[in-house]
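Just below sit the structures, each encoded as structure tokens.
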Structure P
Amino acid sequence: MATLNDVAKKANVSKMTVSRVINHPEQVTDELKELVYEAMRELNYRPNAAAKALANNRTQIIKLLILEEMDTTEPYYMFLLTGIANELDKYAYSLQLLTHNNVQIGDSDGFIVCGMRQEDEALIKSLDKPTVLFGQNDMGIDFVDSNNEESMAKATEYAIEKGYEKIVYIGIAVDEPFARSREKGYTTVMNNHGKEPCIYNLENRSRYSAAFIRENWDMFPKNTLFLCASDRLGLGVIREIKEHDGDIPGDYGVIGHDGVFLDQIAYPNLTTLKQSITEMGAACARMVLKKVNENGKAQGDQLFETELKLGGTTR
């Protein structure tokens, strides 16, 4: 079984440096950390989590609190959990998944919270350990998210470039920062091009977007693109356009947002704004650990750019 000394020799550093990488990674350069991590991987060296926790007066546990209902039909949260867990594992940390009713059961070093809404502010601010949110917020709490405004701006520019005369925005009917930012990205670009924004907000279910298209079909002439705030909404739009024998992408275009799974099961495959969910999960883990190591010091926010992933629903 590999020892700390073996890792030090393999990485060509001192035992003290290896110990510092394991116990206080914030004090070590990225280059040194990578040398040590590579040696640990090659030797299959696993730090003693109990010893590390005792040495640092830590639990080596980060709690993940999910405040929205998880849809088991799509792997959004699986990608997120993978990113968080794999990153925490590099620092010998464990991940504990919470529900509303067991938030304060057991100890931890910090919290990652996702799926929150404005009404959850009191609960989040009652958490007694360093906390990071997965999702844009107005609460003044450190967060990681996609650059929602730039994401929709990029898609709107693409739609204009492709010559769609009417660009309809179908948003999510929630008064939350991410929803407002996505809508703002659309309206800003439309206004910059002298085009009239056309906005409808619906519940985030494909049946509602399908019903909306069905009930208002005559409002949407050929050469219309529907820019949807989620892939779910996009699926409903595609389904109903096809019910009306609309030609996708010849006469109608559809762009979704998320790019986790639903874009791949759509036919044609949905053009979407793909989020880096796994990478953002890892960023949440790094941020909360940095906050723990800096005694709760504010970390600000980190925004990830989305990728416009072209499918068969746009020209």
Structure Q
Amino acid sequence: MLGPEHVGRRVVVRVGLADPAPGRRYRDVTGELVAAGDVWRVRTRTGDVDVSPGTVVAARVVPPKPVPFSEIVATERLLAQTWPATETAALGGWLLRAASGFTNRANSVLALTAPEGGVDAAVAAVVDWYEARGLVPKFSMAGPVTRRLDDELAARGWTYEMETVVMVKALKDTRYDGEAVVTDAPSAAFLAQTDRGAASTAPRVFGSGLGRAYAEIWRDGALAARGRGAVAGDLLAVTSIGTVPEYRRRGLGTEILAALEAWGAEADAARAALQVEADNAPAIAMYERLGYAERYRYGYRVMP
């Protein structure tokens, strides 16, 4: 049977009918389980359906519907806007990105379309471009959208690294009145915790001003927890959430996330996206409890 641990998952629930018609004893309800207590609530295409557990004949989790390619492409393009490289170049429909090695996303090719002139010539141009900048050539592989290119690169010996889960949540009725303070520029302490030694590059990638938000919680004169939000189109991208060790397990990360969600909703974002490494099961489980669901995965193909 289903329980609170299945909230956020796609389910099918078979319900016994109180007054069955001839030949029709059950009704199947399929959708996202949004509540599982004294009443189960299933969000279907036509609206929410409340089910009494006592009427349930059978219930199970089912695989999610395949995410449309158009959604993945649109989300990847918006994520690219929220995490801009310091240098870019167009190669047909591909976007080459570089930022002095600061983060994989800002130093990889966004290849969402078939290359012009064939794969051989396009990959050779990519290799030349990155090697001219002292960077290892790398492609961002957006799940099923880039499967054909992924197979091509795998056959050439390019290694696959850092599988990452993109988790999305609808933003609605989002408000926040906690202790996190949101500003439009990162503090020096924020940068010190997140710049990965790239003190001159990180602020340019993070950005400031319109469309950027930095949530911080300070304790005893020190930055205890922080996170970054950036809006592009209808999407709030949440990144750089972290809590210093001595303040972990106190809910500060959840506070930061709630503050950024509220800011994003006020900035007219309809959905929020997080990117979590696939092997970080505790973080994935936590974000699922907070209403996020996996939409797709990406990783990187790196030249050997």
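All of the numbers you see were taken from the coordinates with simple rules; none came from a lab. Just so it is clear, the structure is predicted and the values come from calculations on it, not from any experiment. Cβ atoms are built from the backbone, for glycine too; each structure is taken alone.
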When Rg/Rh (Cα atoms, Kirkwood Rh), for residues 230-285 alone is calculated for structures P, Q, the one with the largest value is P
One of P, Q was used to compute helix-only ellipticity at 222 nm (-39500 (n - 2.57) for each DSSP H run of 4 or more, over all residues; to 500), and the answer was -13000. Which one was it? P
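For FRET efficiency 1/(1 + (r/R0)^6) of positions 150 and 190 (r between Cβ atoms, R0 = 35 Å, to 0.05), which structure out of P, Q has the highest calculated value?
P
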Taking 1.03 as the value of Rg/Rh (Cα atoms, Kirkwood Rh) derived from one of the structures shown (P, Q), identify that structure. Q
Calculated from one of P, Q, distance in nm of label points 7 Å out along Cα→Cβ at positions 30 and 278 reads 1.9, and the structure in question is P
